[in-house]
Structure P
Amino acid sequence: MRMASMMPVQHVVIHYGEVSLKGKNRPHFLHALARNIGCALSDLGQIQLRTLSGRMLLTLPAEVAWERVAERLGRVFGIANFSPCLSAPHHLEAIKEVVSKALYHHTFASFRVTARRAFKQLPFTSQALNQEIGTHVLATHATRVDLEHPELTVYIEVIPRQALIYVDKLAGAGGLPSGMSGKLLGLLSGGFDSPVAAYRMMQRGCQVDFVHFHSYPFLDRTSQDKACQLARFLTRYQYRARLFVVPFGEIQQQIVGTAPPPYRVVLYRRCMLRLAEAFAHQQRALALVTGESLGQVASQTLQNLRVIEAASRLPVLRPLIGMDKAEILREAQAIGTYETSIQPDQDCCTLFVPRHPATRTTLEQIEAAESKLDMAAILQTALAGVQTMDLHFPETQGGV
């Protein structure tokens, strides 16, 4: 999308990190990154995005608040950092003038100039540009040069037809562009772990849909409400998602009436994986992702994880497997899911839980317990009651 050339605009220089290492596949990753930037900003007016050597240059209407742009770009996976920038022609005096404009509201005790040339057909080198601009800043500001620990850095990037000048560099979300690593289905509770697990896989370029299991009417609807909030929040990082909300209370009730109490939790989890696998096939997802962490609860011992995973023909990814609870909580705070996850709820995993769940089950024990259940009928009952939600960000892209 292009803007009329006479309209006032603002520019943002975007640097990508891991994408630059992709060799011959780099154009595919850059195309996905550009598409995702367009999705993230789709309701902020017309934009222009140019892919240059090692960077992208974003142009958008001047009236769009920078805070909104920064918030959106900060969630785009694949971006290493980004900066609002000014543009100058390839002339030293013009660059000096724009540097002064960029520094107009800044007070700084020390500085350095970092110039890079992606376009080298100029009568000056990067080092000469550093010296010229450094001398200009010293002449116009009460400051000093500090090449090791400057309070402010003036960045100059010389590209074809112009030089980009900026002083603020904001961190991006890193990782790989959403959608480049295939699709997953995430088991999403209302707790801390599963949203962090989904986020980690999204950061590795996966598109994640979600399934939430609830025990209404045996328990209230709070876990469903939280799961919906979390799924909506995570959709901000990938722009679209599907959430399956599955009634699970009757399945738990049937397991309680048939299976030995110590095996209940493992049986619950195996049923969840079977149901999740059905939705994964529907969505063409290649694997499941859970928030399990080794040894955190009885069902997450190595023996039980092995027995639970045997119920799925798809791979089960556990990105948090080696993390402790404190690490998971810190990451939940960092990505923004903590405030929702900490709200009290009645999760289905708290329903009909035995006092002493087994921590070291075997596949033979669990399959013997399952043989007394009409598993096909149980799963069909749950599938018949599924609610599906299609989520979009920004919501102007589509309804919920």
Structure Q
Amino acid sequence: MAATPASFAASAAEVDQALAVCPNVPAVFLIWAHTGEPYLARTNQLRKRLLRLLGPRQHAGRMLHLRDIAVRVDYWPFRSRLESSLLLYELARKHFPETYTKLLKLRQPAFVKLLLTNAYPRTVITTRIAGAESIHYGPFRTRAAAEKFEADVLDLFQIRRCQEDLTPSPGHPGCVYGEMNKCLRPCQMVVSDSEYRGEVDRVAAFLRSNGETLAESVKNARDRLSEELEFEQAQRMHKRLEKITAILQARDELACDVTRLNGVAVLNSTEREAVQLRFFDEGRWLQGATLSLKVEEGKPASLDRKLREIAASLARPGRLTLRERQEHIAILAAWYYASWRDGEWVPYENLSALPYRKLVNAVHRVAKSETGWPCGAAVRS
């Protein structure tokens, strides 16, 4: 839930005095009217924005002016763009449940989706998370990046690339990929359904493991062939391993099976000598936590201990709908892939195995980026 906001009355008799002492800081704010819906927005200069909306009208015009109907202003200062996006999302869902998606203009990232419910599974590029039994791999920076990754992965396997609903028949005309031996040709009944499913299972394992299953298999085959003095075949396996490695290294940083998308965003905090932590676990944002870096009783604080306490106390919200999971991932992707990204991102496999050393180092870097903010925390394992 959103933190308690700062507020002031915006009635005509009090608004000028309130605006005079209002901080001119980045903030998310709500302007409440006598009747109807509130006005929700984000700004980098709160006082300047409110003066335009609530100050005396200087001249007639078509710019929005709320002085005559406003009764109260609530505002939440922020130092991180990600924190403001999450706050804006929460407030929009609460106050505009029917129209919040249009208000936020949240861009949905692209995913590579493996359609496991199809009789003859295939991949597609999508911006929607739907179908519980399908695998969604992403998010990608752009649709073009998702398409390239899909094409590269399909070159490693032999599942179909056609989009039609197949009716297998020995007389089916097939396609160029079958002729190039890049498809098992289930349309022409060259393989059985179980054999095709076996290849699909290999693709699914590749996506779920970020390519580790195939890379390990090829590496073992290369080593075995080398021991058997089959150097030409071992060289082919080595080239294949290099190709797999290149594909995985070239993919966008966040891309993975979305059910395994976990990490911690280390952000600037509105509190002095502190940072804000936002955990993203199993495709959803958890409640934020403030990590204090203040010196306690003359002794530097143990960040490792504090981080473990925070991780152990994280609340687990109820199960998300697929739409909510998609929106949470979209907020992460919009922040992470943006040129203005602030803070740091530390990925992890699961909460029981957090990379505390990497997390501590990220906390120090974010804290030191605050001009004039001393970091009095010690690193202890």
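Here volume of the Cα convex hull per residue in Å³ has been calculated and equals 163, so which of P, Q was it run on? Only structure P yields this read-out. As an exercise: FRET efficiency 1/(1 + (r/R0)^6) of positions 127 and 327 (r between Cβ atoms, R0 = 41 Å, to 0.05), calculated from one structure in P, Q, equals 1.00. Which structure is it? It traces back to Q.
Structures P, Q were shown, and distance in nm of label points 7 Å out along Cα→Cβ at positions 95 and 215 at 4.7 was computed from Q. Here Rg and Dmax of the Cα atoms in Å, for residues 31-246 alone was calculated and came to 22.3, 76; which of the structures P, Q was it taken from? This value belongs to structure P.
Looking at structures P, Q, which one was distance in nm of label points 7 Å out along Cα→Cβ at positions 63 and 359 calculated from, given that it came out as 6.4? Going through each structure in turn, the value belongs to P.
If you line up P, Q by Kirkwood radius over Cα pairs in Å, for residues 159-310 alone, the top spot, with the largest value, goes to Q. Kindly point out which one of P, Q the value 0.95 was derived from, the read-out being FRET efficiency 1/(1 + (r/R0)^6) of positions 79 and 319 (r between Cβ atoms, R0 = 35 Å, to 0.05). Answer for the origin of the read-out: P. Here relative contact order in percent (Cα under 8 Å, 6 or more apart) was calculated and came to 17; which of the structures P, Q was it taken from? Answer for the origin of the read-out: P.
Every read-out reported here was derived from the displayed coordinates using simple, explicitly stated rules and does not represent laboratory data. Owing to the predicted nature of the structure, the values given are computational and were not obtained by experimental measurement. Cβ atoms are built from the backbone, for glycine too; each structure is taken alone.
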